[in-house]
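Following this line, the structures themselves.
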Structure P
Amino acid sequence: MSNSSISLSQKEKIARLRLIRTENVGPVTFRQLINRYKTAEAALEILPELAKRGGRKKPLVACSMEKVDKELDQLDSQGGTLIVIGDDLYPIPLAATEDAPPVMMALGHTHLLDKSNFAIVGARNASVVGLKVATSFSQKLGEAGYVISSGMARGIDAAAHKGAMTTGTIAVLAGGADIIYPRENKDIYTSIKETGLIVSEMPFGVQPQARHFPRRNRIISGLSLGVLVVEATHKSGTLITARLASEQGREVFAIPGSPLDPRSKGPNSLIKQGAMLTESIEDILEVLALMDARSISEPQYDLFQSPEIEKPTEQNIDTAYNVIKEKLSHTAIAIDDIIRLTELAPSVVQTVLLELELAGEITRHAGNRVSFC
């Protein structure tokens, strides 16, 4: 399910890696810059000017070639692959999400990205029954032709990977692709690296932190046609993956459980909210057959070519700055609400927000929302 119609030059791939590794450039801003300037090389040249317009006092300096070369050398030393959005190796389902990671470091067999993917996630402190269910469903889905993705956490994630080890599994990591976390999963990591695929949007050597896990979860769900939640407490991070999957238009499945078990509260709650109650592998396969038939695809226009819109003038942008900043606070607000409240053209609002983000004035949040830093 990768994009076979486009092949980026090595020069552009490196430029895109530099762009996403530059301060204040996140996945959404990256995509907007490519939309506007067509290439990462052109975007890198204009960054200082855009950040200055946004109010940045200190010049914004793009990530150096020295840092990028070091990162690529580390990847090469492990026999890894640089996967860049817009290139033919990048998986289409993930590219179709609004905040898809612009680059991923991959260790293992990248051909698994071409196959239909399904995610299985759940509690770290899983029950024996939960572990058996995750392993069994993973194995049967693998035998049915689906690659199983998960986050390589202890518990349900580890069981899902083990069940699909012979048919194909993808581990999405919160830290660098070379960082084994948790350490107890060293054997699983080694096996996946040899027979499956390990991916991460983080540079090599980055230790996983709490804020990295929701970002990892959006990749797990974004790669997949659907997500199965086996066990999860009511406040589990697993439910973030389920929510992201729903927002991305993926099907959410949940294994029901006893109301007396706290690990059943998450799946039971998801079922109340509309997740597919799942008791057997057939419950999943029937839905996936329908999803495979309609397929997840990119927009009809080029991946980085937005539909033609009126280009905002500098005068319009200058006038809009104060109007937009008045509507912002440290509480995240939807960009659609900003457009509605200000009655400004979407192109003007997006341009101002782009420049404010590059200046380090605002932060983007899930759900197309922004706030002051």
Structure Q
Amino acid sequence: MAYDISRRRLFGTGLAGLGLAGCASTGATSLSTATEAAFPPGAAEPDIFGPPAGLAMLARNENPYGPAPSALSMLSKAAEKGAYYTSFEAMETLASLIAERHGLEPEQIVVTTGSGEALSALALMYGPNGPIVAPRLFWDTTALYAANLGLANIQRVALTPDMGIDLPAIEAAVTAETGMVQLCNPNNPTALVLPGETIRPAVARMSEKTTVVVDEAYIELADDPAGTTCIPLVKEGKDVIITRTFSKIYGMAGIRVGYTISSAETAEKIRATAMSWTPSTSFAAAIGCYDDEAFLHMSRRKIVEAREMVTTTLDTLGLTYLPSQTNFVYFQSGKPANDVQAALLEKQIAIRGQYMDYTSWSRVSMGKLEDVERFCRALPAVIGA
């Protein structure tokens, strides 16, 4: 269990104390794959079900406080019946829970093996029809999945000068020949949020020309989830698809449960395109924790506390960062992102390296509080502050 940590305790010794805590070697480490980024060469052999002991895993936007006990209890019961395929009753139960919360019908919900599968399926469905219009910087792994198969082209629209999603420019790029629009709100890796009063009218207008997909993987961490989500547009009958996941706030990244919210007609097409069968253990865990407000509140509190530790560190160091409504922070250290990543790995702290040509921007996830403290204490020496 994470011990109690406070901003006063962490910063009581001032910048000098932070620097002393992070005075180990900052020599660069060669990083060629995502695996190396997570498990640096020379580290202890990793536990095959998670990061190795001693590694502060702050690279993948996971919630290390999950899964909730309510999820684990149900998962255990389902595992005892793992000889059997997932029942229709389990599928219907989870779809009904999600639909009831949002005032929808179960037929409008498609449960997939993480929202990544849903987004990949959508790229395969709509990519052949025309370009996928998206912000220049977004979670593009699933769009690239179709693009790498020759089934889609991504039309990237430049960000605003303050790194925000330029909705007017995206709207201007959308035509009747557009395959689909893909947005991520809150966005990854920038952590910025488009408020509901901004994103909803724009999405509604674009949906008159093409399908609009809004990836809401981090919506539960937004300051105002209900006011931010585009689900009301689905209820209005717009050509809009929402994707969500249990990987983030629910802490179930390794259990793989996601879902889409759309019209019933679109949902049927997604079911026909999805590529795998979500296991019964995943359904059980999701059913067990979906309404576990105590766990969700605890997770939010821990994430916000960690985020405040990071932003206070960055403020103390005079570094630029983007305001976050997610479980990660995107910041400029004054050094190349890959060099910062490599130097931190020397200290057994894993953060994300460079995205595209955004050389100076680094992303750090909110992990266990003690691991975030390690990052905060190590950063000054790594950047030479």
**Report entry** For 2.0 (distance in nm of label points 7 Å out along Cα→Cβ at positions 81 and 201, calculated) the corresponding structure among P, Q
**Finding:** P
**Report entry** distance in nm of label points 7 Å out along Cα→Cβ at positions 169 and 225 - highest-scoring structure of P, Q
**Finding:** Q
Query raised in the report: If we compute relative contact order in percent (Cα under 8 Å, 6 or more apart) for structures P, Q, which one ends up with the highest value?
Result: Q
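None of the figures in this text is laboratory data; all of them are computed from the coordinates on show. Fair warning: this is a prediction, and the values are worked out from it, not measured in the lab. Cβ atoms are built from the backbone, for glycine too; each structure is taken alone.
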